[in-house]
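Chemist: Next come the structures, one after another.
All of the numbers you see were taken from the coordinates with simple rules; none came from a lab. Please read these numbers as outputs of a predicted model, since none were measured by experiment.
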Structure 1
């Protein structure tokens, strides 16, 4: 048996290609199927099956895309209510290829229909591994609140029973979860390791330490972070079956005049350049989300779902355009109208208006606070980060809530330029761009964050 782990860093997810005897199964693929097909080609194996552990909340599934390219059969939870052709799988159902059989194991909790898949090699009675999806994760477990408060208690209790059942597998069974470090589908911070064993999880997984169900429920629901707004749309798309792309669309280049003509009609301008470059000159009203592995997730958090987009790219257009489109397609944003040809420099040469705002350092903020001028500080981190430590007299509003709360920002008592801050400057820049687009004077702490301020400025001599 050969196993390939293909990590999608921005989503914190892992897709698995398990192969034997020239055949393979693909577990939980994302929509940009080309990389999985290339990995199978490199192994010289034919993908016979695409298996889903659950109806995904954090990305558009690539199962239909892979089937379209390979003819593979899709296997998915029978309780998933999928509307496209697939093999519905229940407890004990098997999928065989090469010298391997995968056995479905009903593991509700993260979602009601959730399945894990036990991996058995021919002639071996004990499982070599378990594809655990969003049930047992390395160092934790999948969160159980994604489907709404009315289902949370029952899902959490089901997750407790699921985890106990998985924990009873042989100690050397390899644990291969879909969700891992960086995924908002997890119930808490996760180690960087993408796989583990049942024995190691017995020793180090906090989700397995609760002595009883009630304790587990309480601990599993404590301090959960917010999750991206686009999540609520994923299950609907995945049940129906996403539109088949065939290949990654090529973005058209838009002249400044063409791009300007699109504004004011519900089109969002998303500027993927570095935060300092954006602050120095940008299209008025545009949103700054730097192009990094989390770009798609934050667009999905801040921009109305599948709104039409015009992009401003940070570097050579073809590479940046491909990366942005892939990330957006993974989270269901298909209406990307194009990118600004020539960037903001071309916009300026065309005589079109540009906006700007100042950036600051943690030391700048320290001096401003010590001056007695009482700057208005808006902390845009998650609630748990805020609870762990904050700048005195600062105001908290998570960046993901800011688009809906912009009309109420004035009610927060923030006067004068609003200094935005987070942990590193990444979310601070997003928040500053939203505030500036709403006409609120801002100053973004672009590098460093609250912990740096607490370390260097919270004492009188710091």
Structure 2
């Protein structure tokens, strides 16, 4: 009797599990099946800007099928089916249809890829295979000149093939994505480089709907933005700020795109390697963070961005450098603004910093050879907390410019005042003590001084 009861229990349990699994499949908001991939575990991932994020994991079942189920709809976009080594097998499109079935085999995954009841992906795979066939054709040519001629011809074929898809399927998401890949066609009437450049700048984003958040879930949008700001714009703050504001305005009420652009440009210009473009970061902080109380970004992060901008604002190129009042090795107060020279080099250094030691040697040579030629003086700020170490270093390297100690100071914290959190750090000031270059090395000083001399 006990055995029969146990058997009855297990039958009921199996029935419940069957119903449970059936319900997961039947009521899942997304249900994606992939067959024909020789792997043990695979991942479902999606593109967002220049990154990819894993959204689900599946283990191969006894029928050789990977199944992904979820209780919430996937955001429309371009997705990745990847293997256990995070190797990408293929991309596909998710839009309104959230139940998809893919079948292929490992002999040619993309070439043999089939999808059921998804025009979106059928068109997309045809496009990818078309591109692949053309690339093979180019690679088959042995002669570089032949490859070049064929590539030019194929570019036109790809353009025409892509525009045909867009015209034939205007309501498909894949068409919106393919618009992002289209190169800009110049009118035949434009012959000189200046007019072509102007046309590119004016029409570069013609095919992009900035009010459609789905453009973010693709690898193409981020690349388009990056190319425009690096290849088509003069790298000065005013030009870049103007164009950033135009693009953000084009997002309209689409907060996803708007906030993505704000964050993208914040990261780009807070870390820019081009001198002077920190002014862009300051602009973004003041316009889009200080005056926006929405919760799209963590309050602490917003606060950090605003505070960072407040530190950088007085240190922008063209601003008057903050004055420094510090004690020299004779306990005499020396003022940065007391230096009388055509140029002042503000040099933050530390005796135990290896990079500083190399820079001091170069600065010493530069000082001895060019001080009288270009009429400059060095205001050297030692960040050593020990005056003993500072004096020993001055003696060791025979430093004969103005030397003061950062901690023996009558002015506020030099770290915040000059954004100094590592050494060496160098600022170049003109006769009025305006910042004309910063965060450079000794090897670049003569280039900047020569440049500003030539301007005058």
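Chemist: Out of 1, 2, which one gives -8500 for helix-only ellipticity at 222 nm (-39500 (n - 2.57) for each DSSP H run of 4 or more, over all residues; to 500) as computed from the coordinates?
Modeler: Checking each candidate, the match is 1.
Chemist: 23.8, 75 is what came out when Rg and Dmax of the Cα atoms in Å was calculated for one structure; which of 1, 2 is it?
Modeler: Computed on structure 1.
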